Structure P
Amino acid sequence: MVYYLLVGSIAFFLVVLVAMLAGFFRRIQRAVAEKTASQNELAQKIDIARDAPGGSAENPIAIETPVLVEAKAEDARCLRCDTPMRVEGHAAKTMAGRPLRVAELRCPRCEARRELYFELMRPS
């Protein structure tokens, strides 16, 4: 009789243990899937931002004066957490033979960094 109780208790323990492990592994799979989806979404946002005006040296935002660099750059939002970006500085650079202003942006919330490109339009 004691033998059957012992075997029954061990069997019950193993069933509970397997159920707990299955739940644990499901939670891990869900977390990995969510993280992968979030990374894919961020990669898509980065690609879209790169193609948008100001996202690359090939597609700069047209401005009339360098004074507008900070004002326009402060409209940018973080691609990761959607917080307004802060301008850390901007500098004149020549890229592909074109004089550009490059604004260095940093997110105050998640510390993500980003650059925006501007081109001074010559008065006509």
Structure Q
Amino acid sequence: MHGAFAIYRDDEDPQQVAREAEALARQVDQQVGDLQRRLDRLTLVAQALWELLRDSGAYTEAALLARIEAIDLRDGRPDGRISRSVIVCPACGRNSNSRRRHCIYCEQELPGSNVFDAR
């Protein structure tokens, strides 16, 4: 069986297919849980930072919303997402996608593109 949506073949053992499906479901469930914990932590950190800035009197909610919109529009699309960018590998100088942790050419760890990138 290959992948989550593989088609059952007559020559495969149904019990083995079921075991593999259960193992995959457990793995996906764990990944979803990990993502939820990361999202919860980032939400908490963002809320704490905002409250510190707001309470200092230096920023208003209108200023925050304007900055959110400006960052969202950096890629030209108002889609509520931060676009990924190109990162130059510090070791080999080749371009890499900012979603990657390591350079695909030399395997050097790449710097994060912003403070929220978990490295």
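Taken together, the values in this text are just the output of simple stated rules run on the coordinates, not laboratory data. Here the structure is a predicted model, which means the values were calculated and not measured. Cβ atoms are built from the backbone, for glycine too; each structure is taken alone.
Here distance in nm of label points 7 Å out along Cα→Cβ at positions 24 and 104 was calculated and came to 2.4; which of the structures P, Q was it taken from? Walk me through the numbers before you get to the answer.
On the way: P: 4.6; Q: 2.4.
This value belongs to structure Q.
Out of P, Q, which has the highest value for relative contact order in percent (Cα under 8 Å, 6 or more apart)? If you can, show how the numbers build up before the last one.
Numbers: P: 21; Q: 10.
Going through P, Q one by one, relative contact order in percent (Cα under 8 Å, 6 or more apart) is largest in P.
Quick check on the output: 2.5 is distance in nm of label points 7 Å out along Cα→Cβ at positions 56 and 72, derived from one of P, Q. Which one produced it? List each step's numbers first, then the result.
Values: P: 1.8; Q: 2.5.
Of the structures listed, the value fits Q.
I have -1.05 for log10 I(q)/I(0) by the Debye sum over Cα atoms at q = 0.17 Å⁻¹, calculated from one of the structures P, Q. Which structure is it?
Working: P: -0.89; Q: -1.05.
Corresponding structure: Q.
Hey, distance in nm of label points 7 Å out along Cα→Cβ at positions 48 and 96 derived from one of P, Q reads 2.3; which structure? Working shown, then result.
Working: P: 2.3; Q: 2.9.
Checking each candidate, the match is P.
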